[in-house]
1. I have 2.4 for distance in nm of label points 7 Å out along Cα→Cβ at positions 6 and 30, calculated from one of the structures 1, 2, 3. Which structure is it?
2. Out of 1, 2, 3, which one gives 15.4 for mean count of other Cβ atoms within 10 Å over residues 78-85 as computed from the coordinates?
3. State the single structure among 1, 2, 3 that was used to calculate relative contact order in percent (Cα under 8 Å, 6 or more apart), giving 24.
4. With helix-only ellipticity at 222 nm (-39500 (n - 2.57) for each DSSP H run of 4 or more, over all residues; to 500) coming out at -30000, pick the structure among 1, 2, 3 it was computed from.
Structure 1
Amino acid sequence: MKKYTRLLRFVLWFLVLAWMAVIFCFSMENADESSSTSGAVIRWLLERFDKGFPALSPAEQFAKIEECSFAVRKLAHFLIFTVLGLLAAAAFSVDLGTKKAFLAALALGIVYAAADEIHQAFVPGRACQLRDVLIDASGVLLGSGCFTLIRHLRAGRKSHR
């Protein structure tokens with residue numbers, strides 16, 4: 001059992017650190033690269049879910065992509081940090097109780113969100129925004145909260161067996 005716990009701890013922390021590296025790589029993109037990345041995602045989504053999008057002129061398509069850009073970029077912030085919260089809560093839960101793991105994951109996620117925004121202040125065309133830290137922190141809260149809820153529900157189900 002101890003060997004399994006060590007392996008689980010290693011795998012979970014590897015995933016946390018790998019995900020933090022993914023976030024860091026996205027944050028290293030300058031403004032043009034970041035816009036290109038999000039623009040490609042938005043184009044892909046519009047081509048699949050907006051039946052009229054392919055019929056638009058290139059200028060109209062560009063305008064539609066720009067119109068969706070802010071919401072998609074903020075949703076991406078939220079979702080990327082939701083995954084971090086989930087992974088961090090799982091990693092902390094190996095050694096801490098579920099409540100402590102939730103708090104530790106929340107703290108780690110918020111500190112990383114703030115550090116990520118500070119890092120972006122040094123990337124050409126990017127900015128450090130408190131709004132993004134709050135969006136990221138909300139994602140961490142959801143991710144770690146979901147992990148905590150799932151653990152709580154599974155524990156309750158096991159006690160009824």
Structure 2
Amino acid sequence: MKLILRCGGILRAGPERELVDDYLKRANSLAGRCGLHSVTEDQVDLKKCKNRQDETEKLISQSGSSTQIIALDERGKALTSRQIAKSVTRLRNDGCSEIIFLIGGADGFEPSALPAGTIKWSLGTQTWPHKLVRVMIAEQVYRALSILAGTPYHRD
């Protein structure tokens with residue numbers, strides 16, 4: 001199974017870029033031990049999109065039939081790191097070929113454009129800058145894999 005961070009917008013050089021790259025590198029070092037193929041980032045340029053509908057459709061356009069989309073949305077369910085790890089395990093065991101963690105544009109997602117079965121998760125009730133959301137989900141993916149691999153990174 002692949003884990004993909006599909007992000008609206010392009011994150012260029014800077015501290016956030018370095019953090020995302022670091023967490024993805026760490027996650028990939030654990031992926032095989034957790035029965036996963038890879039952890040990648042897919043940046044989607046949304047500049048030519050005219051509205052939230054166009055942005056959402058562009059972000060989901062490359063999703064396969066056995067893909068689970070997890071949209072990061074302030075109205076989504078907040079999970080603990082252990083719950084995230086359990087969700088990844090459950091989806092892997094259920095035969096899901098990839099999980100896409102979806103970060104939308106500045107105005108979020110058009111709900112009617114999200115496919116049926118999309119799961120919504122929240123990283124808290126606060127509003128976060130997109131650059132930080134990308135860092136936070138990259139870290140949580142790494143943390144989930146470290147929990148599954150039994151490393152000492154996560155402490156309860």
Structure 3
Amino acid sequence: MPVQRIRLLGDPILREISARVLNTASAQPVITDLRDTLHEFQRTHGFGRGISAVQIGQPVRVIYIEFESKPYSLINPEFAHLSPDTFELWDDCFSFPDLLVRLKRSLSLRLHYTDETGAAQTLEASGPLSELIQHEMDHLDGILAVDRAIDRNSLKLRGA
């Protein structure tokens with residue numbers, strides 16, 4: 001099981017802009033590592049729905065999500081639309097698992113990406129799935145939830 005070390009807040013790789021994947025086949029080992037690392041994080045921390053490749057030290061545009069028992073492998077995802085309507089939430093992150101950040105996300109989105117088979121896909125999402133995708137997409141651009149905090153009072157420790 002190729003579980004990888006999750007990079008933590010302060011690791012400079014988290015601030016890198018991830019490179020496009022040129023060959024879908026080259027993303028397969030990354031997707032496997034993301035899936036296994038997500039499952040291990042869920043087992044040890046009791047939460048988690050998605051992870052981006054940069055969080056395991058692979059700065060490529062790959063995201064793996066499990067949402068409502070459905071897996072999504074997103075290769076080279078790009079926003080086609082972000083709703084101007086927003087909502088606020090307390091966000092968390094594998095890279096700082098004990099910290100919650102109050103921020104705003106678009107209510108809905110449309111995303112173009114390539115799946116594991118190399119097929120072009122479009123995904124429309126709203127609410128929690130939209131928020132999760134936006135969180136993971138930020139990682140691909142070196143943006144962390146702490147960068148999106150609403151104000152200086154929008155940080156708190158989990159369980160506080």
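1. Going through each structure in turn, the value belongs to 2.
2. 2
3. That value comes from structure 3.
4. Here the read-out was taken from 1.
Any read-out appearing in this document is the output of simple, stated calculations on the displayed coordinates, not a laboratory observation. Remember, predicted model here, so these are calculated numbers, not experimental data. Cβ atoms are built from the backbone, for glycine too; each structure is taken alone.
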